[in-house]
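FYI, it's all coordinate maths here, none of it is from the lab. Just so you know, these numbers come straight off a predicted model, no measurement behind them. Cβ atoms are built from the backbone, for glycine too; each structure is taken alone.
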Structure P
Amino acid sequence: MDDAIIARIGERIRKAQVIGLAAHKRPDGDAVGALLGLGAALRAAGKTTRMLLSDGVPSNFRHLPGASEVVRKNHTPVDLTIVLDCADLPRSGDVFQDHTIDINIDHHITNTNFAQLNLVDPGAVATCEMLTRVIPMWGLTITSEAAACLLSGILADTIGFRTPNTNAATLRMAADLIDLGANMAELYHRALIGRTFEGSRYWGEGLRKLEHHDKIVWTSLTMADRKASNYHGNDDADLVNMVSAINGAEIAIVFVEQQDELIKVSWRAQPGWDVSEIAAKYGGGGHPAAAGAMIQGTLEQVMESVLKSTRKITQDTGMVDGQGRNI
């Protein structure tokens, strides 16, 4: 990370009193953890925070400290705006409306550097990892509440320390957060293991439609599946991570039908494949091993197009090294 940018962000934070924080639409654990973790550190320093998520906090992260304070829109003036874990401004859901975005802190390789100050580290396993490193550099304290939120984000984005970019430094950082008061066992269960009855039924709808061809495994979830399962989210309930664990699957894809002929597509890839490039072609983004996009069209149209594009990279090799570079 750029030390000069870190210092400039720290100065902006010191001068601000009311700070607006936001993360991306359909937030995952890293987005929620970054938002709440930085928010807790700022409040411990006497700052006032406005924490924003256009889709609210997912049910499996509502136990985290500060989750009840998150709102969907900002209606009050702020001195400073910070967008976290968000590769481009539209993904923030326009929660700041006409406000300039002052600071962007993210780890996605597809980040567009949309803020006045952009702190982007594609080598980080999570935005929460970045914050764990820089919060003390800004003269802020990682309280026990902040530690719980930051560890949740790291757990979620590494799928419990299972992604290829997890290293010894990641584990040492997790240990430091545990020393600061984070309860690893509880946070791990909440972020990665626990499932609602409705979410489990929803998984069942997707699992019965699993398909496999060559190196790719995929499935789909329709709005009818959601209704039949009484599942109230608009995501895949993390089914894509389970599908990606199937032996022989180099790339896993889950298609989730939304309203207005929109399809949410999630890719997961084994080491050596770069699915972020495919997602970027459809206006999405992410990492070589995990990416997503929201695509206009019917479920059938989007599945046909995406599967064709994904098969092309497997046929053209499309492999990358550990830094996301083509090999």
Structure Q
Amino acid sequence: MKNPRTRSIATNVAVALNAVLAVIEDERPKVLCVRTGDGDLGLPYGPFDPERHRTFEIGVREWVERQTNVSLGYVEQLYTFGDKGREAPVAALAGGGASDRIVSVGYLALTQEAVDVLAEDAVWREWYAFFPWEDWRSGEPALLRERIIPALEIWINNADAALHAARRRRVNIAFGLEGFSWEEERTLDRYELIYETGLVIEAWRDRENARLDPPSGTRPRGNETGAPMISDHRRMLATAIGRLRGKLKYRPIIFEMTPPAFTLLALQRTVEAIVGFEFHKQNFRRSVEKSGFIKPTSETSQEAGGRPAALFCIDRDGLRDRAATGLTVPRMRRIDD
């Protein structure tokens, strides 16, 4: 006999497939975006169709090509995003209603060239346009000291005694403060703290849609803390950037993003564009030459302002033998370290 107090609640779950397609162009890391009808930017996405798609990967490849006319090469599953309320504003899916619970399966895809996209609503965007505090190649971003760190300090001091120490530690670890090192892989940790503090437009938009009180602090002006994205797509992108940065150290994944022939300086600039800071040239050169991943060709390339530089290519045997090894990426050093 059923408990009269028990109610059966039907929940509709829609499965979406999202892709973060990354490329390096002119030393700038870029990601493929699509524009919505309102002109907002998001990642390519679409519904998983169990009748047509044998696997999630087949589905995401189909949707990206349909939305952008770009075919995916290297693909790996990134993460499953299923938090309740994450689809605010609702990432409308064909056949899905506004009341559906949307679970998104994210994929990271890499390519060697930012090919021309034929779809009108597809566009390549530099990922530092969404995360300007992550690019240290020209020194510490002024945005950190002038806007983000002061706001985080207020957020810490507004906490009660039980939360104060925990918030302080989270901020110090994520942003490399008070004795901690800046770790490039913590891209998502930093974004989530900035979101919690109300420093990005999405934090205000999502709370308004959920009819909650606005975040404490001041609403960001324009895109001062990065361009917003639909739904939680900026969180997905932060997850992908952190994954790629970390994976450079234990998989030779960087060679999914390099042309057939390259100079050591071009390879260094590619890695620096991803991690967001510069390396010591000679140290990087020595570590790569000893890695077994590359071999010299008989050709050279004229680099700007210098003499011809040797061209290298991927050593496929070395890549296969060392598939569980990555590049030596040094810790970023601040000037005051």
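Source structure of the calculated read-out (distance in nm of label points 7 Å out along Cα→Cβ at positions 176 and 216, 4.1) within P, Q: P.
Comparing distance in nm of label points 7 Å out along Cα→Cβ at positions 16 and 240 across structures P, Q, the highest figure comes from P.
Structures P, Q were compared on mean count of other Cβ atoms within 10 Å over residues 32-39, and the highest value belongs to P.
When Cα Rg over 2.2 N^0.38 Å, for residues 56-143 alone is calculated for each of P, Q, the greatest value falls to Q.
Tell me which of P, Q gives 127 when you compute volume of the Cα convex hull per residue in Å³. Answer for the origin of the read-out: P. Once distance in nm of label points 7 Å out along Cα→Cβ at positions 224 and 296 is evaluated on every structure in P, Q, the highest one turns out to be Q. Structures P, Q were shown, and relative contact order in percent (Cα under 8 Å, 6 or more apart) at 13 was computed from P.
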